[in-house]
Structure P
Amino acid sequence: MKLVPFVKYTSCGNNFVIVDETEYSQLTETDMSRFAFQATNTSFGVGCDNLLVIQRCTVEVLTSIADARSYWHSPPNADQADYLFRMFEPDGEEALCCGNGLLCVAAHLFNKHGISSASILTEVPLLQPKVTQVGTESDPIGGWVNLGHPRRTPGELAHGGQAIPFSQTIDFYPQINIRFRAGDLSNVSPSTELQMKAHLVFTGEPHLVIFPDTDFSIPELADYIFSRSDQWPVKDRRENFGTWLVEHIGQYLNHHYQAQFPAGINVNLARRQSDGVIENRCFERGINRETLACGTGALAVAYVYRHFNQSNLGDIDILPHRCRWYDDQARIRIQFNDHGWSLSSHPVMLFDGVYRLLADHSAAEQTVVSVDDHSRLIT
């Protein structure tokens, strides 16, 4: 049996269990993948979107990863970063990067260790992991992360297919077809097929960016996707149909377009509200459903919007549509400068606790949670 201390953070509706292994190591590589299920499970675990593990970026740690997982031909240079950012999906697979997760890590490093800025190695499963910078604002629960410059999606994640180069960093898909059953769209159109245009960019995760108002062959569907509970008399029907549309499009793309996206694809449906303000809904490949918010998706939307409109805006606010059902002030601010693209938000620590990870895989794991004074940060 292992006692695993953890903290739980939230940022724009994304919840993370963080295991801090910067001072001493408790989890093996196998433990991390196994614990991911208990961390994300609401019935027999803690309950969150992802498990995050923070480690020191040392030769010893990188060698242990290389020995356990076939990510690299040889371990990366340990001198390039202070820490490692590891994110695990519910099935135990390691993901690449997460903007909101990095924001929570920045807040945790400040709250726990007094570290106001740090370099962190992300995208660990790729052949060439990437160094990002994270830090806090003057507000001790605020945070920012500089994800550098978006780039063309690595070949191991996207095989091109019908893609046309839009720029040095963005690929354009002029037509992606999504099929529906007869009657699925009967309230809007008799069609059983939706044609979409999409832009693909890599911001630590591969993201398709779609603006339904202009990129859908049936633009009327955009009003359902971005409906709000205070806009429609039959609010539940429109909200539920919009959610179903997002889920259907995301799942269809991940199931029927595996040849183009062998590791899956994140799908962002966006709408411009005003100059510098964009609403976004994001379907995440790792969890196979819509998430309340996505930091790397927010950056992808802002990046494509800026290039598509040749905008010189320095700041763009991304409104996470699903999160704003519960918090109408939620937003992720995207800022651009010569050093790269940064996102900022205000993560909140929810509680800390200890998880009893039993050695016997068949036995039921138990969670023991002790709430400390940080829970008062919840507003």
Structure Q
Amino acid sequence: MNSKIPDELVERAYQGKSTKEDALLLLEVPPFELFRFADELRALAVGDTVTYVVNRNINFTSRCVGTCGFCAFRDDNGYLLSLEEIMAKVREAKQAKATEVCIQGGLLPDVGLDFYLGIVEAVKAEFPEMHIHAFSPMEVYHASRISGIKVNEALSKLKRSGLDTMPGTAAEILSDRVRKIICPSKLRTAEWVEVVRQAHSAGIPTTATMMYGHVETPEERIEHILTIREIQKETGGITEFVPLPFMPYNNPIGEKMIREGKYTTPGLNDLKVYSISRILLHGHVDNIQASWVKLGKKLAQFALHCGANDLGGTLMEESISRLAGASNGESITVEELEWMIHGAGRIPKERTTLYRGVHELASRNNRRIAGCGASE
């Protein structure tokens, strides 16, 4: 390891005991030394395989009673899909050989848990093998309050109805100072943590996300990641960590930033976030996902050398980021994902939501792709 990184810091990282002070120091080392260190830990944790999932996003409504200042998706006069319309999208996902449907939506007024149970039960009735990755901690919290039941009871009902995993979204930055600014009506940090812990207790694994690049400080980003680490040490229920750069377009928080001359995070800073995430979570959360939607395909590819080992999903329909200014597309083919992975010098592998293998490669043209990638 480069002498610019102290030996004792390196040792703590290998032991999974990196501190907030370690992370702040690492932000000051030359970027490519940081990237190299994160890449070493990635190789140790997961080897040279880069995974992806064949999935479909289904956003069932754009209506929402929330007041999040970063949202460009909410529309008081927006759409609400019927159950049959949702199922039509699930059927399309099945025809495209998706193994997962990711179902989320805005917070509907006076709509309780039965609405969510109905979606899950309908999907499982027709496609019992389809993995349902659905409903953020905020959605579960909201539905339980509307229904007048405890969160753990709501989670138990969702599990019995067929919910497999939950997206760890609505996390934004786990700092109440930040949340009061960007999402004052959203659940507080301790409430988000408690919903996730209870999901794990109910046998529902979750992902974990961090939306960064708005009003938070570097220290608050680090504290967020360390909070995720503490949850994982307690429950072991987090499957992946997904840093998500903030899209500052078409929303109040972003418009204020732009008036002040601030825009999206510089690409170098994005890569630092991925590297710090890998280092702080080493030995606890093995999978760090690079979002091709948020980063763009080329920067996501480079993130595979900065600690990331997963490129997320094919999505088929991604509208939330697009409305906030992301311009990298709403879907991607398996062939292009594998091309990107080969081009980064890595080995592609389709996975399930729980990071179990599906096939060695999903594309039928993997030999041609591998040959082209290897020759560049």
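Remarks
- If helix-only ellipticity at 222 nm (-39500 (n - 2.57) for each DSSP H run of 4 or more, over all residues; to 500) is computed and equals -6500, the structure in P, Q: P
- For 23 (relative contact order in percent (Cα under 8 Å, 6 or more apart), calculated) the corresponding structure among P, Q: Q
- Looking across P, Q, the calculation of FRET efficiency 1/(1 + (r/R0)^6) of positions 113 and 225 (r between Cβ atoms, R0 = 41 Å, to 0.05) that yields 0.85 traces back to Q.
Throughout, read-outs are computed from the coordinates displayed, never taken from laboratory work. Note that the structure is a prediction, hence the values are computed from the model and not measured. Cβ atoms are built from the backbone, for glycine too; each structure is taken alone.
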